[in-house]
Structure I
Amino acid sequence: MKTLSRALSIIAIVAMMAVVAFAGETARDERFIAYADGTVFDTRTNLMWAAKDNGSSINWANAKNYCDNYRGGGYSDWRMPTQDELAGLYDAGKSRPMACYTSYQIHVATKLIDITCILSWASETRGSEAALFDFGNGRRLWHHQDGGLNGRALPVRSGK
């Protein structure tokens, strides 16, 4: 009986290692898991994020199009995040320089997601305005959808 139990334990361990290897896990940072396919999974919210935003200023319509047509990890159900989802990535206790203005800091819960500037567009709209989230101070903002800011697009999808 002991031998059978030990054999089953070894099989379970090997199976778990195979799942991790198959998934291509590359790094962990507290609740976040990065994968080789350019995605990052948040184990607290069960959201999967693109590992990097679009990298340049973009207006809301182009940001939405970028998110909706993103194909990271081979998935086709990417979308633009809500302000609440973006707020879930904010952590005032963690700082790093912005890529767009290195003399300013952003506060992102993980270094595994590369947010290149202070503002990220969110899916909510009201008339000609659209929502943004500010990773510099954790504020929720509204601005004309045509841009004029350093807004970025960060695709998200539900589930793993």
Structure II
Amino acid sequence: MTDKPRSHAHARRFDYARAAPAGYRAMLGLESFLHDCGLEVALIHLIKLRVSQINGCAFCIDMHWKDLRAIGETEQRLYALDAWRESPFYTDRERAALLWAEAVTRVTDGHVPDEVYDQVRTEFDDQGVANLTFAVATINAWNRLAIASRTPPGTYQAGQAAKKSPEHA
């Protein structure tokens, strides 16, 4: 293969954390809430990785893949995430969360169907559904910030977000 990566495609446009520190702190507040809301850390990262795949956010895919590996997630489950419906590697709870995450992320594709809500309710109570929705809304916001600013992938180190890095959480 002779094609070389285009460096200008990944040139950062702006640093949203420095340009709008109050907005960045608000996003960190959402992250703080998520880490204390009762959802499993691995489930939150799994949701974040799947939503980032849907949105095509290279920085966030890199981040959540690394964070999941650092907490012991298997390569097999990570590689199969794009095809989670056909893969036997996910629990019913994870499947419900992934289904909800996809429906909320793709809200323009017919809103969030009642069938999806009914399925997520088999695994999560009202608080759990609300917490999942906050997780999905938060990663969708991070994805849009990283994509719009062209935050370059590849530099994130596992656990960096937990330390409230200047890149994002």
Structure III
Amino acid sequence: MSYTAKQLAKSYPGQSQEALVEMLLIDKVLALKSFRQIVFNPRLNVTQKKAIVTEIFAKNLSQNSINFLMFLLEENSLKDFDKILSEFKKILKNNHIALSGTVTTPKPISQDEKEKLEYDLGQKIGTPIVLEIVVNPILIGGVVLKVEDQTFDNSFRYKLSKLK
């Protein structure tokens, strides 16, 4: 049976801040070329892949996360983990487990930069945060961050307006 990323994200047991941290760890490991070569190797069967994944994550993940990874391997859905993680973040945001916000920048930022910003901000405020990126070249430089009802404007445009 084939599942959508949303269905898979909803199937994760224990949707919490801790679960998001573990999902982000999985995402970082999946970004490693050497790990991808193992879990997407067609010569390895699912049982072999499960054994390798369990050995790698056993000390760092909860049993829920390991079971979730095993299910993704069985369903051949690990390749869609980035989409599953995105849906998982939406669920947490909608359930008010994570804060939501927007970052406006004068030029696009990479997915890695976005995730680092989410992680760093989450660490500073003590709550996971899910950010939407908005590009607005009129800012010239800097960023504008809106989280819930707080706005932090560190744009060059704002600084120029303060000089007037």
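Summary table below
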read-out	value
Answer label among I, II, III for the case where helix-only ellipticity at 222 nm (-39500 (n - 2.57) for each DSSP H run of 4 or more, over all residues; to 500), calculated from the coordinates, equals -16500	III
Source structure (of I, II, III) for relative contact order in percent (Cα under 8 Å, 6 or more apart), computed value 39	II
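No value in this document is a laboratory result; all are computed from the given coordinates. Since this is a predicted model, take the numbers as computed values, not measurements.
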